[in-house]
Each structure stands twice: as C-alpha cells, then as structure tokens.
Structure 1
Amino acid sequence: MKKIIFIFLFSSFRFLPAQPLSSHQIDDLAARSMKAFNVPGIAVAVIKDGKVIHAKGYGVRSLNTLQKVDEHTLFGIASNSKAFTAAALGMLVDEGKLKWDDKVRDYIPEFKLYSPFVTEEFTIRDLLTHRSGLGLGAGDLMFFPDSSDFTIKDVIYNLRFLKAVSSFRSKYDYDNNLYIIAGEVVARVSGKSWDEFVEQHIMAPLGMKNSAASFDRLKDPSNVIDGHAPVNGKVQVIARSTIKVGHAAGGINSSIADLSKWVLLHLNHGKYGDNLSKKLFSENVHEEMWTPQTIIPVRNPGPYNTHFASYGLGFGLADVKGYKQVSHTGGLEGMVTQITMLPELNLGIIVLTNQQEGGAFASITNQIKDGYFSITGTDRVAEYSAGRNKSLAYAKHLTDSIWNEIETEKKKGNSKLEWDKITGTYTDSWLGEVTIANKNGRLWFDSKRSPKLTGELFYFRGNTFVVKWKDRSMDADAFVTFSLDESGKGAGITMKAISPLTDFSYDFHDLNFHRTQ
C-alpha cells in the first residue's frame, strides 16, 4: 500500500496561524492543497473536546461526474482499517476469547513462516506490530495492485516462502499480509468473517451507518469517490480499487462523518453514546493499542521536534511538540488518507483524498496542528509542495535517463539476448507463473495471477530489460533481469522497481522466478 514520503524544508511564508484555524481558514487551506497537489476531492474533519467542530467536503468525487464531495462522501481509507482490526481483536481479548500473546498457530494451525522457531513463537501481538523479520511490504503483490485472484488461504500458505531480512522482533518493517492473518484470527475466534464482525460490533454500535468493511459491501454506493492518479502527466480517473483479500489490512470504505465517531471513541478511551454510557472496549485494551510495541527509528526531528516514534497496535505513536500523537496513514490506488489524534489536546484530525498524493493530507493536517501548537510562520502547503516537486524531479531525471538509454539501445539493435532464448514460463514460489512471450514482434510480460502486471519489455543492458506496464497509472515500471543457464537459455528472473517513488507494495525485489517451461 502507498508509501508516503515527505521532505521537510525550512522557510518563512505568508500563512501565519497564531491560534487554531477557523473553518474559513481550513476552507482556504483545503483549496490551496487541492491546487498544489492536483487533488480533485478532499474531505476534512476536526474533532475537539468531544465535538466535531469542522466537517466539510471540497472539490469533486470524480473528474468524470463532477459531483461534489461532502461530509458523507465515502473514500477507501486503506491502512486506516488496521486500527479496526486491532480493536476487533481487543474486543475478543475483553471477552476472554484470546490473549494478545497467544500463539497464532493456536488459532490458525496451518500458519507457517520462513523459520520454524518464528512460526511457533509468533503471537497475535506480533501480527499487529510490524516486527516479523519480513521486509517492507513483503508479499504485497498478492493483493496489490488490485486485480489478483489470491485468497486468504493462499496468503496463509505463501507466507512460508517469504524470506526474512532481519531477525525476529528486532526491526520495524511495515507489513500488510500479517494484518490479513489477524483478520482471519478474528474470523476463527468469533465465528464471523472479519467484515461481519467489524460492521456488526464496531460500525453499527457507533452509528457508522454509511460505512462498510469493503467497497463491495457498501449498502449505498451513490456517494463514493473515484480514485485518481497521474497518467502520462495528467490526473485522471483510474480503475476502482476494491481489494478482494486484504480487507483487514485496508478494505474499509468510510466518510469523515462516520470516522469522526471512530475518532471520538478513541479519544474517549473506548466509550461512546450519550454521556459516554456505553463501552466498546476496555481501558486496558485502549491503553495497549496506544502503547509502544515496536521502535521506529527517528533520525531527523522534523518540524515538531520528534525524538521518539513507535508502532502500537494499529496506530503509529510519536512525540510532537511535547505531546503524544496517535496516527496512521492509508493508501490504495488513486486515494490516500490520514487520521491523527492528539489525546492531551483532545484533538482529532481526519483528511481523506481521492488522489494518490500524500502531500495534500500532510499539509492540511500539519497546518491545523500548527494552529493548536501556536506555531507561526509556516505554510505547509508550499513547504511540502516544494519537497514533493524536488522528489518528483529527481525521480524523473533518473527514469528519463533509463528510458533514454533504452531508446539508444533500441536504435542500435544492441540486445545481446535472443528472444527465443528467454521466452517461456517462469514461476515464483508465492506469486506464481509469469510468461515472457513474443507478441507480434513485441516482447511481453504477463502475470497469470495478477492481471494488471502486464506490459512490454524493452532491452536495457546486459541481461536486463525494463517492463513498461500497460496500466500507466502504475508508477512502477521495473527492471527484469534474466539469469542464463550454460546454454545461454533463460533460467530465472529477478526484478526491481526503477523509480525511487514506486510504492513499496510493488515488492518486485522479493520475487525469484525459475523457468518451468
């Protein structure tokens, strides 16, 4: 799922909040963010002292329909779904049906990782805390990009083929697939699917009546966004991301109106309803979710003098200007989101967007935070836009140089690999089969189980080609390097993304194909 990168620069700007922003100022902030980051639609909510003090939509749901975003417009919230999974498990802990440190294999006997020791020791807590030893985004190609036919059964089985990059519980590396496993624990313990449990035991009590555990489960899809992404330099509507298997990691669709109730629940330590007379989960579960579990290295204090960061259960935790911050981001194809809470200020901020550009939600969230921190002299829109433009320029320079070299080699006819030596079927232990074929004079890459991974191969250098994906909304073109046997015939394939801005969920580097036909 989407990786959000920001570069923080120091400057002085015209936007000078000396106190919390008014609704009118947030309106202006949202408009400037949409323009700066080319985002068609945004929804923003601010929750303070137990009340929703701002909840508005801006721009349009879709560039195709031009219908307006409002506070009830539904967005895919992606990885902000993870906190719902942690809460669901916490509710089962409250009921005495499991413990955080129970072994996963007690509930999913077929669960198996790369190491027998790690497999046996892996706990429910480990599923939620990104410390498995697997690399960043390992195995995400089983559900990302949204097109594959993998099932939960496949995910459970294929985890055993993913190799560790660090020792168990020694290092933070963000993981989506283990949250899918956590959702399966919810299902096996409760007797209901993760989707049913979350909708019936979390959304329904809170009155999140328009939300659903996945896009396909929405009762009324009449007020939903389309995802957008740059395609050949122009932002446009892209294919809808629905996620078939990863709901517990990122499937929920919701609005700022509904999510405000979720944020209030957390700011009230699991309580809700009139006079907070009802309880969804206990104080102990709440504290466990907001307690550091895995250290995240902080090497730059950033704009808020942050010294420490960690991951709790479904939330990221950090110190910002001396306050505790509880937050998470989420990203799918065509949309990115952020939920932020500052419990000591009794403050929550929600920003949902329909373009895969994180600078918009970051600039809005942080400018609102600046007002509550009495920070003056900042313009986060201009600041993050400058940083983003610098990153984009660097990535463009790098990828342009590669494509220029490809064009030069194409004119020279310099490919040292004969196509008939490398065409055929190659199989990876967890992604399955891909074919390399000559299609009417063009060399083509096709994944059997993930149909969006299809595109033309262009010779680069040595034994390496670059695959240019047919779906140009995927900023994920990749090196495809062939290993050869003693006869010069293709024996295997490894891959690597060419752009430094490629989303980490395109985990090509974890693939190791061997020729089978």
Structure 2
Amino acid sequence: MLRRQFVTGALMFAFLLPGLTFGQAATPAVYTAPKETIDKIRDEGMNRSQVMQTLSYMTDVIGARLTGSPNMKRANEWTRDKMKEWGMQNAHLESWGPFGRGWSVRKFSAVVTEPQFINVIAYPKAWSPSTRGAVSGEIVFLDAKTPEDLAKYKGLLRGKIVLVSALRPLKPIEKALVNRMSDDDLVKLAAAPDPAASGDTGDPPPAMIKNFVDGMNMQAKKMKFLIDEGAAVMIDNSNQGSGGTVFVQGAGVGVEMGEIKSIEDIFAAAAFQPQNKKWEANMMPQATMATEDYNRLVRMINQGAKPKMTIDIDSQFYDDDPMQYNTIAEIPGSDPVLKDEVVILGGHLDSWHSSTGATDNGAGCAAVMEAARIILASGLKPRRTIRVALWSGEEQGLFGSTAYVKQHFGEKKNGTLAKAADYERLSAYYNLDNGTGKIRGVYMQGNSAAKPFFEAWLAPFADLGAKTLTLSNTGGTDHLPFDAIGLPGFQFIQDAVEYDTRTHHSNQDNFDRIQADDLKQASTIIAAFAYQTAMMDGKLPRKTVK
C-alpha cells in the first residue's frame, strides 16, 4: 500500500479518497451462481490452494520489488509466465511512464566503531546515492528544529555522519500487535453513512496540509545544508516500530516543495521524485536506523561522547529504460456478446526494499492470481473476460494503475470526464491491498446499488467471517483511479493482523508474517466475486459522474 514519507500516516488516506460527486445508475437484476458452482470454487480455493507457493516464489526467491529495480522486472516477467502456464491468455507486460531511474543495493553495512564496537540495524533509503566506499567519521546529532538552528552547525559537519531526527521515546507494548476486527468494529463500519451524504470530500484540513508541507520543507533545508557543508551521510530515526523493526522508504531530496495546490503537485514535487535524475545533485547518501540504536547514539552524544561510525552504501542506478510495466493476463470470456467486457482483479506488485514485500503487496497479487487459477481449475467458463492486473509504481503514487486507467478507460480533465475506448466495457475492478488478513467484506465507495449483489455473493462465506458491507470510502490503493472516473472500483475490507503495527513498509514484511488460511479465504472469495460479476446479464451498477 502507498508509500512515501508522509503516506505512512493517515494523511495519505485522506488525500486519496475520491472527492467526486456522483449520481446513481440503474440497477440490473442480481445474479448469483448455482450453489454447486460456489461449492466448486470454495473446494478448489480452500483445499487445493497454490497461493502460498506463488507468494513464496515472489517473495523468497525474487525478493524485494522496488519499482524500476531488476527484481521488479523479474517479478513482472515471472508472474506473466506463471499465469500463462496456468492457461491464461494475452499474458503480457504493458508499459507506462516514463518513471525515471531504477535503483538497487549491491552492498550495505553500518557499524559504530568508537568508543566501542556497536552493531546497528539500519537500511539505506531507496534511491540513496552511494557513499565513496566505506566512509568513517564522527557521528553528530543535528538538533535543529528551525532553519535558524542550522547556523550553529556551520563549518562543523564536513565528513561527519549526521543524525537528523529527534530522539523517539519508546513505551512498553501494552496490547497485542495483531489486530482482527471485532463484531462491534464490523457493526460500526456497516453503519457508516454514505460519504457523499455526510459531506466527506476526502480533503484534509488546510492546517494538516500546511503542517505536512512545512515539515517536508524543513527536511529539505536540512539536507541542502548538509550537502553544502560536506557531510558524508544523513541518518534518520525509524518513524515507527520497535524491537529492531525499521520502517524505511524513499530517499529525500534537498529541494523545497513550493506551492501545493493539488495532489498532483505533491507527487510532482522533488521530495517525491528521488528517481528523477534531475535531482541527483540535490541528494546525498542517506539511511534509516532502528529506533533503539538511533536513540542510544543520541543519548551518547548528549552525554558528551563522540562516537564514530563506518558506513558503506553501494547502490546502483539503472538509466537504460525509464519506462515501467504492469503485468496483465486474462481468462477470455465465452459469451459472443459479452466477451469484450471485462472484470479486473488487481494488486500492486511493487514493494519497498528493506524486506520482501509479502504483506504489501505480494499477498494481494498472489491472491488475485490464485483467484484466476481457481476459476480455471474449476473448469468454469465466465461470460465476460476476467483480467488480472498487477501494478507497478503504486508506492510512488498509484502510477501504474493510474496510467492504465487513463489509457484504457479515461480521466478527469478540468472537472470533465474524458472517456477512453474501453470505458463502457468495464464491469468492475476488485483490489486486494491491506495485508495478509482475511476478507471481512467490501468498501462500497458510496455505491449503494452494488449492495444487493455483494450481499448475495458474501452470503456463502459468512461462516468464514466475510459478511460486512460499508458505504465508506477507503484510500491508498489501486481501486482509486477507477472510482475517480465513476467506474466500480472496490477494495475489500480485511483484518489488519500486523499490517499497521509491524509489516507495512518495514524490514519485517516477509513471508513468515503471512497467514495462510486468511489468504486462502481471500483468494476464494475474490474468485467467487469475479466469476459472478462476469456471469451477470448486465454490468455491475456504477456511480455516474454528475
């Protein structure tokens, strides 16, 4: 799930909730598949699942899948070939972009050498430049909260390894890291009002935007100062987590954000474009450190010690192909009239780099691939085409899915919807991108006309915990570009499990954090939704743009 320095918090979700106003299209008759068909899907999905094998190869063998990295391209090609092996057709990579430079780490090490040896947990930030070999230097704590505070460090930072974040106090963990939705949670979610009726535009308060931009600009001022002063490496404190868990994302750029008028302005700002070679001279080697290690170093310095550190960041940029790719494959429709209409299942294949992207979002990709495999293995012949789309560039701003939607379905231009060729051919888009947790229902994005369909389709899975429908919007995932232009795009409600507490964008996002039974359940439900959507006489009802 989305990304970036500020996107790990609630602000990302606020920014990306759609702010459009919609009317309601006519509702076709509810279709439900025969019980024996649903039983066949459930039997295949729960008793002969391949979802964990798929996910293990994706995460354990291929590994981290940063957009633009060799591993990302390898994952594109492997998922394409795997779905083709299963019998899916039109399996291909579809380009979008230009995105910018690729990046990977060839070697990294970081140790405190004086006054004693201390092994620390740290990771370079994505798109960080390399150090000039292994660099050694005194560690300095840059205690600067305002631009004026920087002046006292002038002339003192050349060759130094600089800590730029505040000490982050850690409290005992008083509740479980695992979070599953209670019956009360689900009841409250189901009772949520229509976001349009409640005036939910998705716009964050101006003060929140200002605080965010001010914070980003201060970080840019710090980096520019460090670059001008000749500092060797910049290190910040993991912004959440404990026990050695490190949350690390993209490198910062020492350029202020400028005037921000729209979401596009934010994602176009230098702060969110470390992959753009244009900003190469405005970046420096940078890493994120586990809070326990970072806090110790700050306390040592505050006690008068002068610790030293050796750090080696050996990273590689890739400039040969500025384009990136989505993986696409299909189960072709069997109905002569409806086969050109599509039901799309999706998740984002890209990840961050400190672990293997298992819960974010290898799990979602493996589940939608498995849903297609279940349909094929069950011998079913959907009337409409069922398409699997595995996106790249999600972590940098929903780039892959947004480009795909623009090319195939349309976009909003100056408040007006410009439809592309396939706009009327999409029945629904279903997304899975909230970790490893089981499906508990669907966020309907204010589309009340979809409720009777989803109620009927969830009913056979109530015993597996999936029964809740909410009109609420949810943000931060690849359903948003579809929903933003009035197409039925949905994210499933999932148990968080450890997503928010341990795995999302962290070095703990690995295969061992996956809950196999939850992922089997999710794959099975997605298969049932996809198949029944593909079998309807009419398309799923959509919200029409006023």
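All of the numbers you see were taken from the coordinates with simple rules; none came from a lab. These numbers come from a predicted model, not from an experiment. Cβ atoms are built from the backbone, for glycine too; each structure is taken alone.
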Label whose coordinates, when P(r) over Cα pairs in 10 Å bins from 0, in percent, for residues 368-407 alone is calculated, return 26, 29, 21, 14, 9, 1 (choices 1, 2)
1
Assign the value 27, calculated as relative contact order in percent (Cα under 8 Å, 6 or more apart), to the correct structure from 1, 2.
2
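When mean count of other Cβ atoms within 10 Å over residues 288-295 is calculated, the result is 17.9; to which of the structures 1, 2 does this value belong?
1
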Work out distance in nm of label points 7 Å out along Cα→Cβ at positions 40 and 480 for each of structures 1, 2, then name the structure with the largest result.
2
From the coordinates of one of 1, 2, mean count of other Cβ atoms within 10 Å over residues 384-391 came out at 17.6; that one is structure 1
